[in-house]
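Each structure below appears as structure tokens.
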Structure P
Amino acid sequence: MTLGPALRHLLSAAPEPLSAGDDPSGWYRSFCDQALPVWEGRAGGGPGSGGRAHFGRGLLGGFVADRPSWAMVAGHQGAVRRLAWECGGLHLMPKGGIVAFCASEEGGAHPRAVQSSLVATAEGDFRLNGQKRWATLAPSATALLVIASVGHDGGRNRLRALCVPSDRPGIGISAMDLGKRVTAHPEVRHAVIELKEVPVAQAELLGGDGYADAIKPFRTIEDLYIGAAMTAYNLALARRSGWPAEAVEDLLLLLAAAEALAFGPLDEPAAHLGVAALGRATARVRDAHAGYWDLVDGEAAAAWRRATAGGGVAARAKELRRQAAWRRLSA
């Protein structure tokens, strides 16, 4: 097995950051307009439109990011597009525009908690109503990938995924007030989204079940893609700051493992266990590299420590997925 074009690029290209302001949408558009074409030219047109492309672009975004928050954005957007590709909705993703994944509501993202409704009209289209919360990057988004209920089948809430422009009539987006809470990525804002009689066309629906094929796999895809983009950012900083070659090789090994997982089916128990193991390996490498951050600019080192501190609710969710994977294998 050979390294993919993105990994080769991370080892050979000049590790120069892309500085494009403090707004996520502006940085992501500059990344798509300036950095992506250069890489795709070197890669012979890029690796195509499948899952490999979205992972590679997430890595490149992390590599050229000038702060951890933009690495997170690049990985997140790679994950959203991987999910859209899996569900046959890649054509709905705006080129150069951020897409917010909008699943959570007041009671979370479990199927029972999703109250937003998608109701068919006599004309053959749909109307979307409800409220979403904790919609990551929604204040900066060009489009929204929304999960909504299309009705109940017995006791089961049937969900569908859809993607609409964020400026569609009936959509209201307001940034969430987090008070004095310190976030890992301060530039990345979350939102409350009000949906009132939003028109949705049949062609804007993604395929599959909104829970089994969207909400459930997205968390694993997101963990993997964002983690890899953050490691790519770490690798670029390491190369710029004169870390030992062995440290860069450690980071390369993490990325090679992430690449192997990303190009396979992510709904298998083995994939969940692999992602969990990669997370532990990443933590060990970061601990081993702690002393090298003295070689890094103080502001950049402080931003990295903030971005990688703790796990909170996300860590608990990852552990539950790991335990569920072992139960599936035992069954």
Structure Q
Amino acid sequence: MPRIETNSGSSTAAGGQRETNDRAALAPGLFTKFQQLIYKEAGIWLAAHKHALLTGRLARRLRLLGLSNMQEYYRLVTQPDQQHERAVMIDCITTNETHFFREPRHFDYLEREVFPKWKQEASEGTRPMRLRIWSAGCSSGQEPYSLAMLLLKHFPTEKGWEIEILGTDISIRVLEKARAATYPIEKSKEIPAEYLRAYMLKGKGDHKSEMKVSPELHRVVRFARVNLHADSYPILGTFDLIFCRNVLIYFDLDSKVKVIGGILRHLSPSGLLFFGHSEHLGTIAPGLTTVAPTIHAFARSSHPLPGQTRSAAGMGESSF
């Protein structure tokens, strides 16, 4: 009587799936520990319904590191000398989405209300011909490069203007993309034609499906890793404009208050702070006044924030 063969392939696959499930298993108590660790590190609070997201994102990291289970990974990532791995962990759970010239009404406001005032002040000698802009939570760089295009058009360096744009993010991965400054060619439709012709380079040959920012943009934009939930930032000086759009949505109320306080320490007394269209400050920043929807300024710009001297508030002499 012939032997009936079992489906060894299916058995192996099932065993592999069980091994994967065992590796990725995240008990409720351990999920709570990760919740607290991520909140401490980045101010991001993962609600209970994010259990599956955390499990899926970290499971890939476990496989790469050759770890057997989530408990092993937790032990690793909580070691004092594992700052880099904690940064990678935060990187794994964050979702980064951005576009060129996102929320165009902000750019319209700058061209209509702000830039003419700056030019007039510079011609009168009441404003230096230097502009500093910070894109906080810049993701893969589209926002700071969009700002660079806009500013170089209105404040050309050949006429004596000096422009500095700082893009920061907590994600190491997206900052690498931002520095590479290479994007799929289909993203070109997000860029107005005049800027596309002036500041973007189309790839050739093997790179014909890509575009790259021009050297002019590279010269005025720099990137750095900054954790907005930290007690202080490795940034010197103040900025005329700070863009922190679609970042506050990741924080709870306490973290929002902390982050806004940290950002405002780097806003010029006459500067403007931009948030995303779905973000509303409510009463958590009483020192600010709304000049346009989601655009804010200090209510009394003549009074620096506590701990910020007048000379420091206006220094702008250091680079990032």
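To which of P, Q does the computed value -0.39 (log10 I(q)/I(0) by the Debye sum over Cα atoms at q = 0.10 Å⁻¹, for residues 84-211 alone) belong? It must be structure Q, since only it matches. Of the structures labelled P, Q, one was used to calculate distance in nm of label points 7 Å out along Cα→Cβ at positions 36 and 172, giving 3.3. Name it. Comparing all candidates, it corresponds to P.
If helix-only ellipticity at 222 nm (-39500 (n - 2.57) for each DSSP H run of 4 or more, over all residues; to 500) comes out at -14500 when worked out from the coordinates, which of P, Q was used? This figure was derived from P. Here distance in nm of label points 7 Å out along Cα→Cβ at positions 124 and 204 is compared for structures P, Q. The highest value is that of Q.
For the read-out relative contact order in percent (Cα under 8 Å, 6 or more apart), a value of 15 was computed from one structure; give its label from P, Q. Considering all the candidates, the number was obtained from Q.
When percent of Cα pairs over 29 Å apart is computed across structures P, Q, the figure 37 traces back to P.
One of P, Q was used to calculate mean count of other Cβ atoms within 10 Å over residues 164-171, giving 15.4; which? It must be structure P, since only it matches.
Quick note: the coordinates plus some simple rules give every number you see, no bench work behind them. As the structure is a computational prediction, the values presented were derived from the model and not from experiment. Cβ atoms are built from the backbone, for glycine too; each structure is taken alone.
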